[in-house]
1. Looking at structures 1, 2, which one was helix-only ellipticity at 222 nm (-39500 (n - 2.57) for each DSSP H run of 4 or more, over all residues; to 500) calculated from, given that it came out as -15500?
2. Determine which structure produced the value 21.4 for mean count of other Cβ atoms within 10 Å over residues 227-234, calculated from the coordinates; the candidates are 1, 2.
3. Any idea which of 1, 2 comes out highest on percent of Cα pairs over 19 Å apart, for residues 171-266 alone?
4. In terms of relative contact order in percent (Cα under 8 Å, 6 or more apart), which of structures 1, 2 is highest?
Structure 1
Amino acid sequence: MERRKFIQNAGLLSVAPLLSSSLSAGTSSPASTRHYWINYLQKLAEPILVNLSNDQLKEKMPVEAKDQSLVNDRVKYTHLEAFGRLLAGIAPWLQLEQTSGAEKQLRDKYFQLELKGIANATSPKAKDYMNWGDEGGQPLVDASFFAYGLIRCPKIWAALGPPVKQNVIACLLKTRKIKPPENNWLLFAAMIEAFFITINEPYDNERIDYAIQKHTDWYKGDGVYGDGNEFHWDYYNSFVIHPYLYDVLKIAAAKDAQYVPIYKKVIEHNARYAAIQERLIAADGSYPVIGRSVTYRTGAFHHLANTVLTKQVPQQLKPSQMRCALTAVMEKFTDNKEMFDENGWLRIGLYGHQPALAESYISTGSLYLSSVILLPLGLPETDPFWSDADEEWTAKRLIKGENVQADHAL
């Protein structure tokens, strides 16, 4: 597929690409691939960051749900979903210092827009002040993605003025009255408390400890956790469980040595699940469409992207192999002009516009979990992930008849 096709069809109808690549697959370079990733980031981020910085997100962002009858409920949550999930995905890139030229210009622009957006999202006086816990349980989820973004980009917190910092803390504290159900939601509560640790604020260790202990109990073997006591065939091990558990434990273990043994075990589980995820990516970039929340699209590879960012790539996989596999996923699931509406907002679907794929809790803002595949943009161009020559991933090597090593359980 020509990468220019993505820019014309899925991307940048209303946003001119700052960086572009016209190379076809098979003749690409690591630099052109990074430009391609930046274009995807730009398409996802521009409508949210520009409108929120202007205090117009609620006015401008459409709210789509599976059924029109669900819109009045989801509108209570969808704006924080879009804002928090986007930040979780682009935060490492905003943190990165080693950028130059057009990419640096874009990063600096988005960093400033993010600061203005946070001020509006957390100020009760702003039109875009969001629901951080005043109604329903959903705010716990997306306040945690927002907190995760701040953990991934400490520069944002450092750049906020004292009044905005106080507003952020007040907003996040509202989530403490939300009791998470006995499933992956426990990790949402834990992540917010982990963020408080990083900024030296009082934190509720019980919400961290309980989430860690329950997920230790829910481990099913071979790198996979139950979502609660039961195993689910879906991508929640990647959407939430593995990345959250790893980063919460990284912070908790640095604070309290009792968590170090669990942290080490989780690192082993992470490596195994990353190896599984890499093998789930077919030679054409597709992957099994199984379970709920498939409309998060490229967000299904949150864990694989996070292992790249945190340098936890399994030894049997090469960083450039991961780059090519993740790029193939992007190409496969963004090559459809129906992915975005005429104003550049994501539409419900996996390959194009497919509202029937959505659950009742899915709305426009939910879809921006797609951004978490972009975590490796937090690595500089000189990192092997970006600088090494293209390397085919497992499925592509297998169908060519290569004598690939057998896969084994942990």
Structure 2
Amino acid sequence: MKIKPHILPIIILSQFASTSLWFAGNAIVDELIEKTGLGTEIIGYVLSSVQLGFITGTLVFALLMIADRFSPSKIFLICAFLGAACNFSLLSQDISKWFLLSVRFGTGFFLAGIYPVGMKIAADYYEKGLGRALGYLVGALVLGTAFPYVLGGTDWGKHPDSIIKATSILAIVGGLLIWLLVPNGPFRKPSTALQLKAGPQLFKIQGFRKAAFGYFGHMWELYAFWAFTPLAVQTFNEIHAKQLSVPLWTGIIIALGGLSCMLGGIASQRYGSRKVAITALFISGSFCIVSPLLFQTTTYVFLFGWCLWGMAVTADSPQFSGLVAGAVPRELRGTGLTLVNCIGFAISIVSIQSLAFLSNHLEIWFLFIILAIGPILGLLQLIKKSH
């Protein structure tokens, strides 16, 4: 079946636009500190509240099988609008700690109807070459994640309200594009009944289980790496008396991960998703272990190493999603992807909070070693022989 050529570019563009909401709060963290009166601990709070909202949202979506029972394009539209509304509320002048956590939680909750649902839409269109399609799609998510930081590193982004307005408007446009131009896919097989036990039963499928546990190891590392990369750049500046732009380099490092997702998607066509995932997980895990050395090098070596790490840490993500989607029945793809996202992001909260706690007890250059736990455990699952 021939797919119209505009479908994948529209899904990619919409995913980029709508997921720009994810790190919008972190990109204006200095202003939020001023508004709320909180200290640097707000970094962990702001991101963890989004992750917790996303976990709650994906759990609700998975249990109720929302993405498999209803039109994914309509779900994407509604969640993009509601996520943008939560993001807009950061423009309020008087923000308490609990108001901030609530609206970021709400943003995360509605992102559950954007990120995994976008992958579900792609899977409904591209049964063949799904690894490549998801590589582009997750690459768009990563670029969307980097976008607020890149904005923050420009003159335009020095006005924090501009970042919130830009990301909110982008999310609305992304939702409209999906709804207007991407109807239900030809390979969509809707579920007609609610099956509350469907999610747990998926773990009985060996292919699903191995892909899921590999993804969980990847998620232990990914969001903590992103969240604490600004602190790493800042620490390098302090050690060497440099003036690297923290938001700009954070944005570049994260954005390069979008490129690696796309390259990994292309590589998966030749080598398979499993090999691409194993390679990326091995490289990123190695960087975790040698990370203290990067802080003691020259500026060029530090930035080059951190950029390579930023590429490796994301390249496996779409391949895990492709392996998950390919291991489950069509009518449960949305549920499988959403459930794996739910558990993976719950794990990310633990790793983020672990680094936040250890940052007060360890020298910063030793902080990232703990992230190696995830890649090591993920690799053990992926190389385990089937039986």
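Values in this text are rule-based calculations from the coordinates and carry no lab data. The structure presented is a predicted model; accordingly, all values stated were derived computationally and were not measured. Cβ atoms are built from the backbone, for glycine too; each structure is taken alone.
1. Traced to structure 1.
2. Only structure 2 yields this read-out.
3. 2
4. 2
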